Structure P
């Protein structure tokens, strides 16, 4: 199942709820999860008291620890996952003598310097690949093997890594579905590029009949999952539909300006320029172009969480006016 949702819609909440309702009778997990909480299992020990001489990435204790042995015993598995990202460091594990714990920490080296701290981006890619290696390990056979839930795997990666990550997910699906057809793999993402790539690849593969594409949104403070299998997912029309509904229901919130800006950027790109000013000018803003552009920029860089505050009536009227001008100019078909 492939699920698209804007940031802060509730993707992580969905993964947690799914984990809870799929627990077995003994209250044990029946699947494996990669989400925001996964990164929390890794914590830097910066060794401040010794001038950072012994920095390492500690692995906190969790239900996953007994399965780390599969990575220790198959070092090429993690290397294979990391290799496409071209890491500029080497690493080694601090291995605990107790196999139920497995790995205490990870140490990184670069250019002959040991115990370094890698960048935040490198760290997240490493953790993602660590979980990919766990997903593919044989240790799960018969345990926590009913499903994999992957939540926002490119939330912190740049577009350069997008295709690498998509390829790694497709490879995981190919191998795991082929070996165990009843296994479920659920992927959520806020990245329209990843959603589009995975959607296209899966719908043009042997997995087509088993692939479900959905849109996650919030309706009356409840998560709503809508099936999108029968439609072509066009991002600008999806944005138009959401804006149309929030205006009709008089529920314009601060984060809707982020969507409006994304829509203007798509139009600007089509017009051959990266500036939203061009799109605003095309839909009719002339004398007050600078003011409207500055307002959109300002309001779309506030907190992205879907909360009502911060929009006064004038700002809500501006969003509605821009939306109306876009629709009058381009006559997008929304349903």
Structure Q
């Protein structure tokens, strides 16, 4: 991520401060973000989930409501709007309305100068192609590719079939969508499962070159989940980071969620092992609502004394900018310039 942070600095700085550039080898990135939820309804029932509600039990956010919310976020340093949604069954009568709502929210966020990033579960190829036109990047957690979880935590989660999720990664590559995926840790998998899941991600990336980030997310129990599983031992995350850094190509960034660390020394150990991104820092972690995100200034104050530099980034990494069509490419360019100059908006 040193390259991305260098791109975030003014040219004058990069030419007159070689010592500063050397310090960027110890750069940690994050995305100034806000999460917009079209609906919490989901036809999956993953037993560890603290996000979903049953179908028919939620009022979908309207575009007008979202517009008012998004306008209130302007000039507050927010770059990324994460469109994070529960899943409507592919054969449900409201599927087309659900997809259109997601598209409209992305389009409105883009019109207001934000950069959308959508994670809405399993999508059809045509849906992904259409969302590409209004998203800087997209994502889907692979979680784990072992089919054994279909007999336990994913027993009632039809879209968690590993082959379906791997197909999403393949389609994203075929469509040239900059993509984020990741592992969910501590849901009944083994160390061998970690390696096989990481190898599967590496193989897809070698074919298409589109995986920006892999999130290593420890299961952290919440108050609304039905599963009585234990939290992932956070001290074991250093081992997972080490394995991931050796398993994945070097151009894939490893992301760890700072709000799920009870011991910040372990966070530092994960950085030393090769993690380089802290994900979207927003007012609320919708997936783990019991674990508030730390403020970026608090993180910066924590990291600076131990020689780590916290850098804001966009939801798309610079090497993928040329995959975007207008007006996305123009908006991304304006945001890169804004970060360079320290502006809160382009």
Structure R
């Protein structure tokens, strides 16, 4: 392959995990977190899961700072919301241009260094757990790399451009954490549901040079993130009718633990980041008016950071996204408290109606 330069060998995942291990104390905390998240997807816990955080985790100090702020809010809303920090360390790029995440560039202003990136990514997920007690969510952009992180992640997402990929589906079937399958950029629900079905089944395939077999992942579910129409325009799919259509398609087949998460940004907001606030509240109102919608909606995804908006990678503003724009901390804190209050009000109404 004359057009591909093999630069240097990267340590195998086992070596990296042994060099940067989870302590027994951290393993116990993560196990507790995993069980809480699992119960939301099985329906044993009807709290709302919020996967929330910056579009891309660009620097450790700001991400840890952000997660510490989340921890304080978690205590105030723990009766209604379960927060999972979004710590996305590798970014898909529509045209292949731009910052591809901490995995590629642990320093966004420096050259690509994948070996330093692998270490920085694992260390960041561990440090969030150590400093805040939160275990994290990340996107499985490169299925081969999941082995570097499988013991530290509590939630995994498969993106809109990867959801049709066979390797993503097969690897997801062997993941122990919940895996969310986003609808493709075309918006085709069937593609997304096929991906969920495939990941819930057992498979045998070649992975990292091994023949492996999986048991299937019963916690695989769908994520509605909006789509692009034939003119390339953003089109939302978070409305009541969109959610009900997906529920009806779920019910036409047999899925384990059917569940839906609504991504409040991306094509749902048309990348108008402040619209996430309204969208999140609208989804909660939809759960109020239909028992099935209440049952199937397991959570929300929200892109949030310390400062509003976004900047170029060399912008220099602490806690401001260098990829997609995010809502800042003041708006985030208010939104989380508002969502918890809405859930409490809905619960009170449900109890009153049940009498």
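Each reported figure results from applying straightforward, stated rules to the coordinates on display, with no laboratory input. Note that the structure is a prediction, hence the values are computed from the model and not measured. Cβ atoms are built from the backbone, for glycine too; each structure is taken alone.
Using relative contact order in percent (Cα under 8 Å, 6 or more apart) as the calculated read-out, with 19 as its value, let me know the right label among P, Q, R.
The structure behind it is P.
Check the numbers for distance in nm of label points 7 Å out along Cα→Cβ at positions 43 and 259 across P, Q, R and tell me which is largest.
Largest one: structure P.
When FRET efficiency 1/(1 + (r/R0)^6) of positions 115 and 299 (r between Cβ atoms, R0 = 41 Å, to 0.05) is computed for each of P, Q, R, which one produces 0.35?
Checking each candidate, the match is P.
Where is distance in nm of label points 7 Å out along Cα→Cβ at positions 227 and 267 largest, in which of P, Q, R?
P
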